[in-house]
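J.: Multiple structures follow.
Values in this text are rule-based calculations from the coordinates and carry no lab data. Keep in mind that what you see is a predicted model, and the values were worked out from it rather than measured. Cβ atoms are built from the backbone, for glycine too; each structure is taken alone.
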Structure I
Amino acid sequence: MKEANHSDKKDILIAALEERYEAMRVIRERVQSIGLWALGLMLAATGWLVQSDVFISPKQKFFYIVALGVAFWALRFKYLDDLQMGFAAQQRVAVRLEKTLGLYTSGVFDDSGESIYPQKWEQAGNDNGDGKFFTSTYLLLYIGIAILALAILLQPDHTAYFCWWR
């Protein structure tokens, strides 16, 4: 097998890096979309519960809270965790490609004495990286689930004569 020349290797690295960037963009878009939809549905359900005249029995409240918890667990700890692991793996590969291309090495592309990419970006995909995208998405979901659970719990049952927020 013929060994690739320097230019071919660079082209291959750049193409691989572009694929990693696209994969990361797709994952971020999916997480953002799922997060916004889930939060929107939870807030819409909360609004409906607060504005409606429905009565929820204690058994129904228990069932709804359990169902909400199971759905949230599946979304947060299965689906989104899987996406986060895939995203971190893509970041680690991208960093390795970026290092190989010299994007973290000083003086490779200019005489400024600094690398093109900041050194802290080398930690992307690792536990000590700066990225907070998933953390902020999770926080919004926690807030949404807490508000909806509270609305379910505070919804009057058929024995209640009044509801304090109406």
Structure II
Amino acid sequence: MTAKTTSEEKFSFNSSDLAPYQSEYLHGGRLAERWHTQRGHILGNALDATVGIINPYISQADKGGFHLSIFSAQEFCTELILFWMFKKLELPSKAQEAWMSKCSCNIHRPIRSHQDINVAMVCNSFRMINGMAYARASFRISDEREGLFIVEQHGGFRY
């Protein structure tokens, strides 16, 4: 074992040094998971949906079993706000490439259910400027086991 490093000492490493510390969840398990929107509805500036995880990954390191990753949550929130925007503009399909420019996430309690994950979205602002559509939305993601994520996203697309 080597001596501890301090912030003033340079410590070089490569992928083989990092391997024993990496999460199998991030480097394979999560990548096998897929999610899908089970159902939803739009009313004004609100969208409510139910999401399910197909082929959920159960991490050996997590004694609680399945837990929703923030990465999957960000993905489905992004798709849902974009869908809301496309429907608002009455577009028949995806308009050019879309992106998320900003995201903040607060994980209050892990989401352990992999089916019937509730997503409640409110679009806080929507505007169109010079062929670009922009939106800012807040999401409350929860499950029947009292899991709770709060997500805020900003994003848009060229139309």
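J.: If helix-only ellipticity at 222 nm (-39500 (n - 2.57) for each DSSP H run of 4 or more, over all residues; to 500) computes to -4500, which of I, II did it come from?
T.: Numbers: I: -22500; II: -4500.
This value belongs to structure II.
J.: Now for a different question. Which structure, out of I, II, was mean count of other Cβ atoms within 10 Å over residues 8-15 derived from, given a value of 12.4?
T.: I
J.: Tell me which structure, out of I, II, gives 16.9 once mean count of other Cβ atoms within 10 Å over residues 48-55 is calculated.
T.: Comparing all candidates, it corresponds to II.
J.: A follow-up question, please. Give the label, chosen from I, II, of the structure having the highest value of distance in nm of label points 7 Å out along Cα→Cβ at positions 16 and 136.
T.: II
J.: From I, II, which structure was FRET efficiency 1/(1 + (r/R0)^6) of positions 80 and 104 (r between Cβ atoms, R0 = 35 Å, to 0.05) = 1.00 calculated on? Walk me through the numbers before you get to the answer.
T.: Numbers: I: 0.75; II: 1.00.
Going label by label, the one that fits is II.
J.: Of the structures I, II, report the one carrying the highest value of relative contact order in percent (Cα under 8 Å, 6 or more apart).
T.: For this comparison of relative contact order in percent (Cα under 8 Å, 6 or more apart), the top structure is I.
J.: Using FRET efficiency 1/(1 + (r/R0)^6) of positions 64 and 112 (r between Cβ atoms, R0 = 41 Å, to 0.05), single out the structure from I, II with the greatest value.
T.: II
J.: 179 is what came out when volume of the Cα convex hull per residue in Å³ was calculated for one structure; which of I, II is it?
T.: Working: I: 146; II: 179.
Derived from the structure labelled II.
J.: One of I, II was used to compute distance in nm of label points 7 Å out along Cα→Cβ at positions 96 and 128, and the result was 1.3. Which label is that?
T.: II
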